[in-house]
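Following are the structures in question.
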Structure P
Amino acid sequence: MNQPLITLLEENYTRISNFLGYEVEAAICIPLAVQYTLAGKYFNGLEFEQLKRHLARPQKQSLLQWLTDFSRSQALHYKLVTYFVLHTNREEEYVRVVKGERLLEEAGFNRSHYQSIAALFLLDDKHAKRAKLLHEEMKRHHYFLTGKDDIPYAVLLTRKEGNITKQAETIRHYYDVLQENGFKKGDSLQAMTQLLTLYSEDVEETLMEYVQAICTMLEENGIDVKKRHYPYIALLALTGTTTVQLQEMIALTKQLQQLNLFEAEPVYALLIAIYYLIYQMQDTKQLVHLTDVSLLLDALTVSDLLWDFTFFFGFDILDLLT
């Protein structure tokens, strides 16, 4: 029983719903409640509103314009404000992110909302150039599927120097093999295959077997795996999640599905259980086999931000073909 987690989650959801108003959809409130809960904090409406207004100072940075433009996306607006609320060095982080946007533009990326997400994870100008090269390589291998929504992943995958050409080839190989084995084609599958190369730029057959085994186990235990879950399942494979840990995660998913707050958005239950498992593994030092745990957690954040972005801004064009 994960009662402390559930209690904090329900309390945060109630606070956020009351603060934002019940006309705001659960699809917006739940992710915010998760952000606060996994940080071990209670939502504070006054603090949230103060920072939101602070970020709304007249400036020319595109990130700021995005954060204060409600016609774009309430979901991303609130989630990015929350990102800064929970950050230990808010001012410094804000300056760093704005600088990152500029570096990405200088590297050749067109200004977009995805660029703002990518800037959260950018290191320097050399990193921006590597990301641009990888994005171009991914587009060469998958022209119609690769777009602006892949920019954050391109930045994430190039935090370290490597063979960009081989990495793009591996992403395409994973995509083709997994699609042939029952995974639904589209942006979510591409995100999954991109994340799998965090382990190695070389093809690792074991990883493909692993994600298939995880999906099979979830389905056999009554958990409906959606396309949106694909990136998170890739992260489970990267952590080397054991059968016992998966069983515990499944049990937590079923607990969460019984809560009233998931009645409208049941798909979030599995996501939260995956989040909780990975953070638990970090806290108990079970991720020591990974060379860069922070990179894995950043991948979790990227997937989380892009989840809502895709949901509110459109659909996967390949959904029309499946």
Structure Q
Amino acid sequence: GELVKEGEHYQLKTDASGFNEIYESLQFDAWMGMDILLDHLMHISHARKSNETDMYAYSKDLAKYSIRILLGRIIQTREGLNILNSATSDQVAQAGGLEAYIVQVAKDLVARNGTDYLWLTPDQLLLLDEWIMRKEAKPFGEIFQKRAKAGSPLTENDSRMDQYMADHINQTEAFLMETIKVTITSQAAFLIQLMTAAETEQNPVVKRALEAKFRQILCSQAALWKRLRPEERKLVQVMSPVNSPFWRIIEMYNEIGTRADAQKGDPNTFYINTYWPVHHPDDREPQVPRFPDVRHILEQKVKISS
């Protein structure tokens, strides 16, 4: 997109050809919600760290990445997945660009199915509008007008602006943490179901296909998991329910990562192409580092300066 000045502020003009080249032939699958989450968790972490003293600058990156994480929620629903996989460049352009289209789809899904369909609360719908306005570089007084219940945009020197920004960021980060929990629950169940289906399948052709699908998903997620820093991994683990099968999935990520480290300089794709998790007794606790002395990236809420 390109920022074009209109009147007193800038509007984001999106070239639909970008969608054509990247997304028009792409078909999403529900399991990609985990990949989207892990990938953008890294981006949010880096943006937060590099803008520790400027929450206004941080809010721009946070809005962009939060919309993409919202995409990850949408594709974990049957109706949302179908809508996005049938989207055209004309629909995206008419909405105002890819991020605006994602927000539009989320609003439409909520209007038809209720907020629970996307694991949202009614209060979080306000964030969707604020994200897209921040992404489009709208004035902060306009972004927070609805939050302030004001009849017209706030002035840029409004004394409440810092508090509104802090509330916006903290609520957005809460959305991120909730998304981690939702995605962990759905993806762990899916992977365990897929693994069980592969192990019990009698048809050898179907069995190999199921095994290959399992490896594809697990290796994709393991590569992203390996790139996370300890404080980012800890956030994911903090949001993982006790006794969730996701702890076993993390152990699988680490098994693949350990083997990959051992092959540095002499990579052997045979291991990946034949990898299958080792079965352990049901009462065995997965061997996963808990990072007890590391603070996760969102542990400290944003506060306004005194």
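The numbers here are math on the coordinates, done by the rules we state, and not lab data. What you see is a predicted model, and the numbers here were worked out from it, not measured in a lab. Cβ atoms are built from the backbone, for glycine too; each structure is taken alone.
Which of P, Q yields 28, 27, 18 for semi-axes √(5λ) of the Cα gyration tensor in Å, as computed? Among P, Q, the structure yielding 28, 27, 18 for semi-axes √(5λ) of the Cα gyration tensor in Å is P. Of the structures labelled P, Q, one was used to calculate mean count of other Cβ atoms within 10 Å over residues 137-144, giving 18.6. Name it. The read-out comes from structure Q.
If we compute percent of Cα pairs over 15 Å apart, for residues 41-128 alone for structures P, Q, which one ends up with the highest value? Sorting by percent of Cα pairs over 15 Å apart, for residues 41-128 alone in descending order puts Q first. Here distance in nm of label points 7 Å out along Cα→Cβ at positions 49 and 81 is compared for structures P, Q. The highest value is that of Q.
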